[in-house]
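S.K.: As structure tokens, here come the structures.
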Structure 1
Amino acid sequence: MNVAQLVMMGVEGVTLTPAEREVLAETPPGGIILFSRNCPSASACADLVAEIQGFNHSGAPPLLIAIDQEFGPVCRLRDGMPVFPGASVLGEKGELSVTEMTAWNIGRCLAGFGINVNLAPVADLSCSGSRVLADRCFAAEPSTVASQACAYVRGLQQAGLAACAKHFPGHGSVTDDSHAMLPVSFLTLDELLSSHLRPFRAVVDTGVKIIMTAHILFSEIDSSLPVTLSNFFLNHLLRHQLGFGGIILSDDLDMAAMESGNDLAKVMCQGLKAGLDMVLWGRNLKKGDDPRRVLSRLQKMMDDQDAEMQGQFAGKQKRLLDLRNWLGK
């Protein structure tokens, strides 16, 4: 089993490096994430996506090509892309039909560049003083966020893209930025269920294809592990209690909250064993790092797992293949 299929990987620039070409040819990842560095223009973005998909086997469903195109403060592709309102503007307007149509239009634009996953909507509750959520949320009230997020998911997925609701189980109880540190929340499970989890329950019922985890430690719920590595949050809460059957994707492991020293593959393996279907590796912290080294180490770690865990890995690959087939229709 090629475990790189369980990795969504960043690439360095507007064309692939020799090492990236070798990875895509020999042990292709399940997806690629695009950042602003990959999208200086619409034409450059489209050319890069075509180059990436060109390594896909003939007749195989498309690789996942993802981007954070929320609009508002987070928007990776600007040149050649129409400007749409972000979540805070849509939430303030309060018209679900406008939110759904906006998401549909964003989806159709992105599809024109070959992008098939938008890492949106933000389903977090707005938090005063947050260093990471400013102007990225629909509202602070759970029912408003739930209805807006569901409308956004419907619009994107009717346009043929996979939507990704983030950041499970909600980033709105902390003000610290997980890009810089590991935030700690002191909410109890009951408090989480009654507020921050309500939008996620709603988008699950709406049929969202992907949910992204938050790099947050909930000290009153799982005091030893952040959500991204917590079996309780990923399996018990999201998979079983909320009934989510889609793809559980980590937030970027290249964040200070998930500081791994020199053993990123170990953190990837830990997350996959805990319940992630796919790990996101943006390759932002160590530009120029050879992806073959990390993927080779991850492959060895996964090959050493017992038969039960190997079966779970096969289930993850099946869910990812089902999504790719849906995108390829």
Structure 2
Amino acid sequence: MGGPKTRGKRSVPHATGPECDWCPSFLPEPQPQRTLYCVQRISYFGPAGTFTEAALVQMEALGTVHGEAEHISAASPPAALDMVRSGQADMACVPIESSVEGPVVPTLDALARGDRLQIIADTELAIAFAVAARPGTVLADVRTVAAYPVAAAQVSAWLDTKMGQAKLVPAASNAAAADDVAAGRADAAVSTTLAARQRGLEVLADEVADVEGARTSFVLVSAPVPPPPRTGRDRTSIVLSLPNEPGSLAKAMNEFALRGIDLSRLQSRPTRTGMGTYRFYLDCIGHIDDPAVGEALKALHRGGGDVRFLGSWPTVVAGGCPPPDDSAASAWLERVRRGDRTL
């Protein structure tokens, strides 16, 4: 793709309202309190017209980033994150999980290696695709379809039914699939409506998805900073490397269970250092400033595991039980320490 491409931040009318080209999902309600960050450059998984760019614009509309920031397109999620590590960008926006296909593996692997980065915000988009082609093309004419592999998996049944004659050609991203069609490398693309319009393509089918209500989560990532303040609607994420011995994972899970902490994700990935060795990605409901969450993290560190903190942030992702409130227990303990005779 010839390296990262930059563009100025577009002025996009965003209120609280209906869907638009830039923001294909409604803004979830209720909105968590946001911490404003002043930045100059934000990298994203591009090129222009991807769902990731739409997610970035949505997070800007929510008020996470204050002021005008330049958007820098990167060829992959790891490339976007590495631009933060190298100082080419202040933050990166990358996809992290699909409700259909699960975790976005390149993002997870990139967060686990290299200098530590930190998630400071997230958002969700409703995901449906457009099938686009050069003007004058009809579905029956299509012999090759360019598609990002994650997108192809989410529309495979539709393609088999409507375009069974076509061969699938991998693309670097949803927008890159549209680039392939515009350049004549494929007859049609599984892409976004925005990317198709930007490249002068004709949309042959819109709102294409095998699973109704599919959604993808995106995160905004920076170099390590103090986490945004606790809001009561938060999520905490870590990467955990454990000793390769019986019961080590069960012991780690018990630190959360004993404290009543709701785990929202547990994902394993190979360390690539040897057969049968894994690291674990854990998300939980709550904030590092919640006493129960903080105590669980301390216990994991004390137990000899390698704990990489990926952040605590206000989340728009609904669901889960917040950690228990221990204020009454803390007040009782303080009275005991003071020698309160009324207990």
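Derivation of every value follows stated rules applied to the coordinates shown; laboratory data play no part. Note that the coordinates shown come from a computational prediction; the quantities given were computed from them, not determined experimentally. Cβ atoms are built from the backbone, for glycine too; each structure is taken alone.
S.K.: Could you tell me which structure in 1, 2 was used to calculate mean count of other Cβ atoms within 10 Å over residues 148-155 as 26.6?
M.R.: Numbers: 1: 26.6; 2: 20.1.
Checking each candidate, the match is 1.
S.K.: 22.3, 87 is what came out when Rg and Dmax of the Cα atoms in Å was calculated for one structure; which of 1, 2 is it?
M.R.: Clearly, the read-out refers to 2.
S.K.: A follow-up question, please. Identify the structure, out of 1, 2, from whose coordinates helix-only ellipticity at 222 nm (-39500 (n - 2.57) for each DSSP H run of 4 or more, over all residues; to 500) was calculated to give -11500.
M.R.: 1
S.K.: For structures 1, 2, which has the highest computed value of mean count of other Cβ atoms within 10 Å over residues 52-59?
M.R.: 2
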